[in-house]
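Below you'll find the structures, each written out as structure tokens.
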Structure 1
Amino acid sequence: MIDKYDFVILDIIQSYKKNHQNQLIKLSQLEANFWTRIERDDARHTHSAQLGERIAKLYLEGYLANRAGSGYTLTKKGKEELAYQSVSL
């Protein structure tokens, strides 16, 4: 089950791809966007966000993929989860 920080990661990946003509997001760009989005959140101070572990978990659970080192993209499962979470909010 994914939580709000996982959802933020999925949303950043999808938004980047839409706004950059289907380019894949690099890890450094993903990290910068993630910390910018949660900078006012307590997770930054408690280290509960743990970006690297979250990306690894989402990758292993099939929500995102790394395309030959050129960047991250959502899988079908990731897109479906993001759409479901957007409707639920």
Structure 2
Amino acid sequence: MKYRIFLDSFSGEIADLKRGKRTRENMLAVLAQSPLVSTWDMSEHAWLRNGIADMEDAGLIASADQPYPWLRYEFTDKGRALMTPNA
């Protein structure tokens, strides 16, 4: 009998940012490519929680509906303007 096993770490790409690369600009770039953030990553990494909160407070991103265990963030007009070259 064959069994298939699927493993999912439930970790978003933004949590893979290395120390020294955890800038607002880099976090926005990752969210542009992969807008999902794991609830477990948010509870485990203070830098991630603080960075997301900072970007929300600055009006760059907004939380969107997404089923548990994921959080999804969308760019606001102000956030999109930062990602557009020469804007």
Structure 3
Amino acid sequence: MEIVNDQKPSYDPNKKYKWTPEDPFIFSGNEFGVLLNALRAILSTPDAQRVLLADKANEIVENALARAVENGVVKEAEEIEEQSPKNSL
């Protein structure tokens, strides 16, 4: 005898969910407009502009460091064990 469960799953905000990058999420035109306008409002603030600029600057520094490592200018540092005052005698 097979038990059939005809109930649709229901969303519980207290549970964790997963999905793949290919899974579609569909928004109504109204929902899309709210999301778009909210993101535009946040990203147009002076604080957000500073954070975005800082992110670009960080990317530039990381790329420069990567090039310096690849060109042999910067070498990997050896880890130095910190000695406690008890062990330094």
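Using helix-only ellipticity at 222 nm (-39500 (n - 2.57) for each DSSP H run of 4 or more, over all residues; to 500) as the calculated read-out, with -18500 as its value, let me know the right label among 1, 2, 3. It must be structure 1, since only it matches. Can you tell which of 1, 2, 3 yields 58, 24, 22 when Cα extents along the principal axes in Å is derived from it? This value belongs to structure 2.
Each reported figure results from applying straightforward, stated rules to the coordinates on display, with no laboratory input. Predicted model only: the values in this text are computed from it and were never measured.
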